[in-house]
1. Using distance in nm of label points 7 Å out along Cα→Cβ at positions 39 and 87 as the calculated read-out, with 2.3 as its value, let me know the right label among 1, 2.
2. Looking at structures 1, 2, which one was helix-only ellipticity at 222 nm (-39500 (n - 2.57) for each DSSP H run of 4 or more, over all residues; to 500) calculated from, given that it came out as -12000?
3. Quick check on the output: 3.2 is distance in nm of label points 7 Å out along Cα→Cβ at positions 79 and 207, derived from one of 1, 2. Which one produced it?
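The numbers here are math on the coordinates, done by the rules we state, and not lab data. The shown structure was predicted, so the numbers you read here are calculated from the model rather than taken from an experiment. Cβ atoms are built from the backbone, for glycine too; each structure is taken alone.
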Structure 1
Amino acid sequence: MILKMIKKKRCDMVSPVFFAGICHRGLHGNGVAENSPEAFKRAVEAGMALELDVHLTADNELAVIHDSDLLRMTGKEGKVEELTVKQLKSDYRLNDGQCIPTLREVMDLVDERVPMTIELKVVDKNYRALARRVWREIRNVRDKKNFMLISFDPRSLMPFHGKGFMRQLLIHNEHAYTFPFRFLFDGIDMEYVLAADWRVRLFRLTHPVNVWTVQDEACFTALLPFTDMVTFQYIDAGNVRGNLTQRSC
């Protein structure tokens, strides 16, 4: 009974929409770039939660893009942390021609119609400055349950303790040394290959668990008994939502 009460309290920290599937870097694919305005628009139209990545720019703004190195997504050399937003907007385009958005632009586009997961991408130990800037952007949102914060760097999540946002520690199979810090946070966001680990299953009794990034239907089905939330890409969003909507955390 006590475990059920704790579990319910943890899950109630966020919108139930999170538990019906999270679109990895927006609902991208089929010519639509990841972390792009169109990918986020498609997630909103599908009524599904979305995940995005933020980097701190040279002028203390938040660029929404996964890599610090811009080459993969723009075909042009450059590092986000060394450029201003103006430079990113004028000199770079995503590989489908769209502009690199800022977090504020994405928040205005989404307008809390669906919830979002924000991954803090720490580069060169800038975790303090990055956390401060994210806090400035989200502190006045209408409903804190619409936002979940994740990061591989526990230090970037610590400043949000007690501020009402769910914080999930990202854990990669190859960097599992952060796993012992899991009880400092409200949940964990695991690479899917770790989902069946007995320590994760035990942790899940009292904390919500998310897995990333599921990219095929068979893997998605196999993971359902081991997780509360699923971050996915390249598989049918309707099928993900249909299989998760009836579940409870």
Structure 2
Amino acid sequence: MHLDVLAFGPHSDDVELGCGGLLLKLKDLGYTTGAIDLTEAELSTNGDVSKRRLETEKASSILGLDFRQNLGLGDCRIKNDDESRLKVIEVIRQYRPELAIIPFSRDRHPDHENSHKLLKDAIFIAGLEKFITSYGFHRPATVLCYMLNYQFEPSFIVDISAYHEKKMEACKVYSSQFYSKEENSRSTYINSRFFREMMAVRDKFYGLKIKTDYGEPYFLDESIKIDDPISFFKYLH
């Protein structure tokens, strides 16, 4: 299977939070989409690996993903070493996406920051013809970074107004993390109402910046080409 879009998350639930709206939108536009989770989030305060797998399956179905895989790199053990890079390189070369979506370089969780460097390096090496693996060389044409906890100045914002509700539905599936009401669940940063409201309000905030209801911010390490600025910026009128 070749995929048009492949999103990477340090933990299952990260792609839902960071780029769930874009994945839904691209799927609706006819592109094939997939996700790679780097760890099984086995050190999460609440829930366990078995429950997290079930939540991931349900969220993947809501997002309409064509494919999802877990690389099992170890929660809080993500590092940019030869073994980890090779695992990422192999999935990039096997599924040959045109667009890769990865976490931004700075964030609250060390796995988020460490995964950015790992993924960025692996994506580059995947395009080297003389680096021999089981699959032929391939490098995605575009690499986008999505926002999790720390904000950045976005290169652009995607209108996800038609997909925000479904994105939130996919996030809510992770009840062990965000919406836990179990008696034995412990209070954490991500299951507080402040985190939930921040995620919803942030999409609203970035949507308002482009004069729409909801938006997702992205960072691109390249210049953006615009042929017709008059037509392009009509949404600002």
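1. On the way: 1: 2.3; 2: 1.1.
This figure was derived from 1.
2. Values: 1: -8000; 2: -12000.
Among 1, 2, the structure yielding -12000 for helix-only ellipticity at 222 nm (-39500 (n - 2.57) for each DSSP H run of 4 or more, over all residues; to 500) is 2.
3. Source structure for this number: 1.
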